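Following are the structures in question.
Just so it is clear, none of the values below were taken in a lab; they were calculated from the coordinates. Keep in mind the model is a prediction, meaning the values are calculated, not measured. Cβ atoms are built from the backbone, for glycine too; each structure is taken alone.
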Structure 1
Amino acid sequence: MSSQTVPSAPGQSEFDRATTVRDRGDGATFDVDVDSGWTVGPKPNGGYLLATAARAAGAAVVAAGSEHVHPLAATAHYVRAPDAGPAEVTVEVLRLGRGASQARTTLSQGGEPCVDIVFTLGTLPPPDVAPEPWWTGPAPFDVAPYDECMPLQANPPGAEFTVSIMDRADVRLDPAVLGFALGQPSGRGELRGWISLADGRLADPLALLFFLDALPPATFELARTGWVPTLSLTTYVRAWPAPGPLRVRQYVQSVDQNRIDEVCELWDSAGRLVGQATQLAGIRIPDGVEAPTPER
């Protein structure tokens, strides 16, 4: 694995600035600026919006008297995509508990709701003091070494629009899953590689929310399609990741009736499963494209 850039000072990374929330003074309403640098085409990335809302949820829970600031689980419904610019997040604290608290957030713009999210929040210890899992079933998947993987670009040749999050996330894909880039999808419906923040900021529970929705659609390895909009995204943050790039894998489970469901996994440098996500998204398969035979 190659050496990484020096991490930004706390609070000074692009990710921290882009996800800043400002309390209006009631502990429940927060002003945000949807950053144009965290977009896919003209619209903001869903994981970035999720992380921004998680900051507001954590701040509201703290204002209500809890120390639960880390998003352990979240289920988001994407009603409409906001534009870059001013927006607001309102937070309703549903419960303050000993081990976890719950809150519901709504990110709105121009008086219209855009993303509705229910969070379960808790406290995750840093990786140097976190206990080992009591039991775990899956093992880290195989992936080509970091330096042998291909970094994704914000403006790859032939792209129809700019994917600006690729200037903020250092995403490197295994050469074995790059058939789509050559116009020859493998038919496996899987992407895998490495991910970190491009400015060197170390990953934390909030960054995992962004990473879990940062890869291109895994359907690109089935057929080249246009935009694949997220309808619902459920994430689990298992642990605070150890330093270093994370292994990331995203794969399609089903394409049915213009809907897909994808699973994303994140494994840290210590070989620990630190994040998972499942999402339902819309898709339009071009006319005349036949489905590949699934591998068994």
Structure 2
Amino acid sequence: MRILVVGGTGLVGNRLVELASGKFDVHATYHSHSIRKPNFHKLEVTDHRAVRKLIEELSPGAVVNTSAYHQVDKCETEMGNAKAINVDAAVNMAEASAAVGAHYIYFSTEYVFDGKKGAAYMESDDTNPLGYYGETKMMAEKALLSGKGDNLIARTSVVYGWNDTKLNFATWALGELEKKREMRITDDQVGSPTFADNLAEAILKAIEYRKTGVYHIAGGEAIDRYNFTLILADVFGLDKKLIMPVRTSELKQRAKRPLFAPLNVDKTEKELGVKMLGAKEGLERMRIQS
């Protein structure tokens, strides 16, 4: 089967391309980085006509959309860009996928929740985003669930791993620790940090089974960012004394975040047969790759 990974140079997209090659006929898109590889196509996701043309020409069995405007604070001031990428482009891609009979996978986030439940969120829980980033993801979710085609919404959380093009939370923290810089990390934002390779493995299983609807495909452990960073320092043999806890309220971030929004992954593990890794397991796999 042919699959198209939109955003093939990003963290998740790159892992999907690597893991799917050999098993599928893999095509991927890139945007700002010059890529000279077979089956890589330059694409601007907000160019709806170009998106439809590429999907029509390739006629893939599955389209995985890893593109997103996910700078949470900037979403509050750049609402037009956030909606154009997270909603309008995503829905256009879903419609183009449906037109050729392709399975469509869209990545969402724990930020669609308000963090007030007091327990890990299930797929069926009501959404209530606190900021515009989460709101755009919720809007796209609703459009895809009510639209035509076989659409899968994969909610995930704090994705980390190695990537050459952009830092993520783990690689940024590693860089700071290696430079022996002190860091202030929130100890009251609890999520489900997700190792990118583990996420990609589960997505490929979802494609194999052509799953639709909402799945929480995230790390298997609820943990705050401060304790996650302590584990990271332990695993990589770096100085934990450089890591200082701080409350979210002290950071004065523009966008509100849900403070307790881990994702329950029971459905994913049961139906896809993939174990979602806890923080230490994921970070140890990441260290092995270094």
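Given -11000 as the derived value for helix-only ellipticity at 222 nm (-39500 (n - 2.57) for each DSSP H run of 4 or more, over all residues; to 500), which of the supplied structures 1, 2 does it correspond to?
2
Where does the value 16.2 come from, among 1, 2, when mean count of other Cβ atoms within 10 Å over residues 25-32 is the thing being computed?
Working: 1: 16.2; 2: 18.9.
Structure of origin is 1.
With mean count of other Cβ atoms within 10 Å over residues 73-80 computed per structure, which member of 1, 2 shows the largest figure? Before the final figure, lay out each step's value.
Details: 1: 18.4; 2: 15.2.
With respect to mean count of other Cβ atoms within 10 Å over residues 73-80, the highest-scoring structure among 1, 2 is 1.
Work out mean count of other Cβ atoms within 10 Å over residues 129-136 for each of structures 1, 2, then name the structure with the largest result.
Going through 1, 2 one by one, mean count of other Cβ atoms within 10 Å over residues 129-136 peaks for structure 2.
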